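Below are structures written as structure tokens.
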Structure 1
């Protein structure tokens with residue numbers, strides 16, 4: 001466990017928890033670096049078959065951390081956000097690339113609101129389970145900056161350009177039921193039952209032959225990115241997890 005990220009294990013299932021509840025799990029530079037380190041460690045962990053990513057209650061993540069001060073004007077808030085955005089994007093994409101590239105199956109457990117980069121982080125996971133009470137939205141345009149290229153790409157890949165424009169440019173709040181209807185969430189569960197539902201699905205995935213599962217994931221991701229499966233590159237170097 002680090003200051004901002006908690007890593008726990010239950011047999012072949014690892015859980016990575018965004019652990020800044022006092023800041024609504026906002027993504028600071030330190031947290032993003034620690035997330036990247038956790039995902040890098042799990043990448044080489046032959047005992048782990050499934051990775052769950054969640055937030056310390058009551059939210060999943062409020063997105064990019066910006067240390068706003070009381071009494072700041074809207075202009076000052078936007079200037080601070082813009083000044084931090086370049087560094088944030090670099091660290092955010094490093095963590096997301098590591099998460100998306102894991103051989104293990106990954107599940108985002110969206111236990112509360114997921115905003116901006118918080119929502120973007122979930123898109124790097126294979127599966128997304130969400131609490132019925134949660135909301136998701138992308139506020140970047142309203143803050144005077146475009147959403148980063150990586151998250152924009154994942155939205156377009158998942159829902160197509162028209163709906164990606166609606167989500168990113170409109171900055172509206174979406175219920176998890178709406179997100180499920182668009183394919184951005186796989187299952188919506190009452191918050192009290194979310195952990196049980198996610199763990200049951202994780203155990204189901206963990207029981208499958210790992211090599212077949214990892215190769216299937218790699219092929220699907222390659223086709224989604226390029227339309228052409230790079231079979232040779234995808235079938236080499238998988239860790240032996242039995």
Structure 2
């Protein structure tokens with residue numbers, strides 16, 4: 001398959017701290033890829049490097065064939081990046097927030113843009129809340145609006161950094177239902193939740209900035225004879241054995 005994302009020996013250092021330590025990664029177009037690990041594992045830094053929000057210390061990375069080091073503007077036109085603390089404008093309504101981000105991404109005004117906004121709001125279940133201010137939304141609704149804002153310019157690759165953190169279980173399940181419904185979009189999502197990792201086509205287990213395993217959830221479990229991903233992760237960490 002064609003690659004949406006590729007990293008070769010990706011490194012990021014902050015003074016004496018190495019947050020990402022030589023990550024190699026290939027993500028196919030159209031798949032949901034989960035970057036899985038505990039807090040401080042390097043998930044956020046890896047996503048920020050791949051989405052051009054940070055510059056790498058060493059190594060190479062490509063998104064849609066474009067080099068993150070010197071083609072960042074071209075990449076940003078074709079991706080969506082939703083950080084953990086994504087900020088909507090609380091004083092603006094749902095519809096106004098969508099409109100604002102459409103302006104930011106340079107989506108031309110007109111009937112086609114409005115139709116895209118309406119489709120996204122209907123798709124995320126937010127159409128009946130268009131006049132509600134963002135500050136009055138529940139946690140789950142806030143996340144769904146943030147996702148709609150990221151999709152308004154029709155990105156080809158979507159980077160989501162722990163998008164369901166702090167959201168109740170029902171809203172988490174609804175958010176993933178929405179992700180499954182996206183077509184022709186490559187989704188790279190970081191998560192500390194093993195149940196969410198099970199929902200991904202493939203996962204990368206990461207710890208202390210190092211990629212421990214990359215495969216389907218079932219293949220990772222089989223590789224260390226584990227019944228659950230949590231058990232597999234612990235087994236890999238404790239034995240120091242990389243599957244494959």
Worksheet item: To which of 1, 2 does the computed value 18 (relative contact order in percent (Cα under 8 Å, 6 or more apart)) belong?
Response: 1
Discussion item. Given a value of 15.3, 50 for Rg and Dmax of the Cα atoms in Å, for residues 27-170 alone, calculated from one of 1, 2, which structure does it belong to?
Written reply: 1
Discussion item. Given a value of 1.00 for FRET efficiency 1/(1 + (r/R0)^6) of positions 195 and 219 (r between Cβ atoms, R0 = 35 Å, to 0.05), calculated from one of 1, 2, which structure does it belong to?
Written reply: 2
Fill in: Origin of the value -15000, where helix-only ellipticity at 222 nm (-39500 (n - 2.57) for each DSSP H run of 4 or more, over all residues; to 500) was derived from one of 1, 2
1
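The numbers here are math on the coordinates, done by the rules we state, and not lab data. Computed from a predicted model, the values in this text were never measured in an experiment. Cβ atoms are built from the backbone, for glycine too; each structure is taken alone.
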